[in-house]
Structure I
Amino acid sequence: MELATTIGYISLLLISGSIIAKIGEKLNIPDIPLLLIYGLIVGPFLGIVPSSYAQGIFGYVANIGLIIILLGGAFEMRWIVLKRVLKTVLKLDTIALIGLLGISGLIYNIIFKIPYFNPIGYLYGAITCATDPATLMPIFSKSNINPEIAITLEAESVFNDPLGIVATTMVLATMGLTKTVNPVLNFLSLAVGGIILGIIGGKIFEKSILFCDFKEYVAPLSIGMAMALWYFGDKIFPYITGYEISGFMAVAIMGLYLGNTLTKYPNKSKDVENIVKFCDDLSTLVRILIFVFLGASINFSILTNYWFMGLICAIGSIFVARPIGVFIATSIPPFSSLKERLYFALEGPRGVVPAALSATVYDAIMENPHLIPQEIVKYMPAQEIASSILVATFMTILLSVVIEASWADILAKKLFKE
């Protein structure tokens, strides 16, 4: 990929994306759906940005952008509020997520007319079971929704990433596309390892700025530390041990720790302000790039072949699987109110993590079709598995972001009006 071409595409999309986002603000329309639709227009529909370029850039933008968004969003979470909703978050991140995965997988298999227990559908369910902090945090930062409701959904989206990754890895193992690992150890490594790594990173950062006043450099220092944690969790630790640590969870825990610790030091109030403003400004930039490049990265020929069945899968996942999973999970004491349960059920957009997982799975299947057992591919060829899952995931992301970003504030006002 040529440097000049990459800079040209980024400049074009930043300028046009900023204009579109500003128009959306004037019309009181959330910018995320507009950016995603714009990416579709300049990508597969008009071909201004080739999908091959968009896919290459998206890999970098998505990961760096999610690190920034997670750090900034978790930094502004307050533990005193999070403690009050922690039981609900745990139920959403376990029972609701498993329900969403299973029902989405079953719907996929029914639509594509393959056996109910074929792992192909559950691979789609695993990829799309994680909700998206990159969508939720910008929405709630601009709304007046009850902080407990907002933090419940934000925390769910931050902490269900490891589960989505573990679930996807386990289904891939049943299809012969990854080495079989102990799922319990893998989960502990991802989730618990991410928590421990995040706390360690937060403490190192805290001691560093107490020892030395970094002034205006404290904000880039925080981003650098967050990226270092992600790199250690996703690259260095697996190389040493064979198991992964969720770098994204480590970043979120570091942000949560620092946001609740630095505020206790009166002389560090300026540092807190600098970090918040820096993350907010960068989040705006990367949000434009993430969703425009996501829309532009889909291949037109694959989209035309599978868009309708992918759309049906998306509708089933959003309006059937997610609500059922949430209502089952929240029926366990302590109970949430019916209005809160309904809001949780209808506000679970998918985004960056499912997009990244679907791209990784697509490549794994296309490069190693011979590894998939014959009893699986006799119902659907490997290329069709890869393409259909990619499009179904994209349609799920597109539909959930467009609808749920658009009605988040409206639905909250309707349900929780005084």
Structure II
Amino acid sequence: MKNKYVITAVTVILGLGLMFATSKVFHKDTRDSIKVGFVYNADTATAYTQNFFRARTELENTFGDKVEIFEKFNLGEVDSVCEEAMEYFIEEGCELIFAISYGHGNICKKMAQKHPDVQFCHLTGDLATTEPILPNYHAAMGTIHEGRYVCGIIAGMKLQEMILQGKIRRNQAKVGYVAAFNYAEVISGYTAFFLGVQSIVPESQMIVRYTNTWSNHIIEKKTAEKLIEEGCVIISQHSDTAGPATACEEASVKKGKTVFSVGYNQSMTDVAPTTSLVSCRINWTPYMLGATEALLNGKKIESVVKSPYKGCDSAAGFDKGWIEIVGLNQHILPKGTIEEMEKNIKLFKNDSLTVFKGNYVGVNPFNENDIWDLRTPFPECAERSAPSFCYVLRDVIEVRE
């Protein structure tokens, strides 16, 4: 009987110890609140920054007093300026820092090495899979090529309508693209848009012009005006202002030209009510909420946002609400456009649609010996969140200086 009581006591003690140990394992780093810092290259006057600020506001609304937010605007992409801002956040006790511009990558990684107890999330970044690989340096990107492809389909539907109505001939099915920089992300974006257009109007062609700036209304507008002069009847963009949409609206209303626009990051219907067809954007809310929730509960960020990659990199598209179609101007959309759009979004959600494929040959503008025949589909975002398609399609896309 005595041994029975001893065994029972030992069992109880071991059970309590196991419960305590389990509690320590799963709740070791849980906390009641955290401080979060935001490094912005511009301010909310730009659609790009406003898009991130929307997610930051939703983060604050979701977690309330569990989150204290610190932020610095208009820092540009100067490493020393961004470093000073991040050091300030860390001195104030921030454990999570979001950097929102591609140009913040190197300084963000440098700071992650210097402060291993702080989690750095570089949004639109491409350094998470390059050495040194750090457990506290994270990258994330929405699969925006999906959104651009769908916008291309909508543009193609409009082109087809113009052809059927006799407003343009098939050999005039020309689209223009206001592109910021000659980066893989931009090339991937305009190619995805164009392939969406071509899925509806195979005769279409594209002219691309670079602005070499992310956010300059005057330059972007003038670039769009040049493309319109060159015969483009639809203008899209990978740039941050409403300049291209404004150019299209003025060309249509004041000069009587047939031209429409497709925007980015924001609806353009307020500045181009008669010519703006649609826009797309990345919705950063799911990632920001997931990263914050992870830190509050002592978990790895990628385990909460459900990253498809092995490392500290995350991506998602229409399937998880990371990509959004906005500013649908139903007053000027052709009949059947919504149905075609919804059909293709469903294909993306089911992982049944590959963008970069077809009877095309692409040439890397940085290495003419690097050629991709798209009869072998290119697996965009298969290994990292940042776009990597970097080939200009021969004969159908022309880049002009």
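Each of structures I, II was scored by mean projected area of the Cα convex hull in nm², for residues 159-246 alone; the highest score is held by I. Which structure, out of I, II, was percent of Cα pairs over 30 Å apart calculated from, if the result is 45? Traced to structure II. Upon calculation of FRET efficiency 1/(1 + (r/R0)^6) of positions 71 and 87 (r between Cβ atoms, R0 = 30 Å, to 0.05) from the atomic coordinates, which of the structures I, II produces 0.75? Going label by label, the one that fits is I.
When helix-only ellipticity at 222 nm (-39500 (n - 2.57) for each DSSP H run of 4 or more, over all residues; to 500) is computed across structures I, II, the figure -13000 traces back to II.
Each of the structures I, II was assessed by distance in nm of label points 7 Å out along Cα→Cβ at positions 135 and 199; the largest value belongs to II.
For the set I, II, ranking by relative contact order in percent (Cα under 8 Å, 6 or more apart) places I highest.
When FRET efficiency 1/(1 + (r/R0)^6) of positions 63 and 167 (r between Cβ atoms, R0 = 30 Å, to 0.05) is computed across structures I, II, the figure 0.95 traces back to I.
Values in this text are rule-based calculations from the coordinates and carry no lab data. Quick caveat, the model's predicted, so the values are computed rather than measured. Cβ atoms are built from the backbone, for glycine too; each structure is taken alone.
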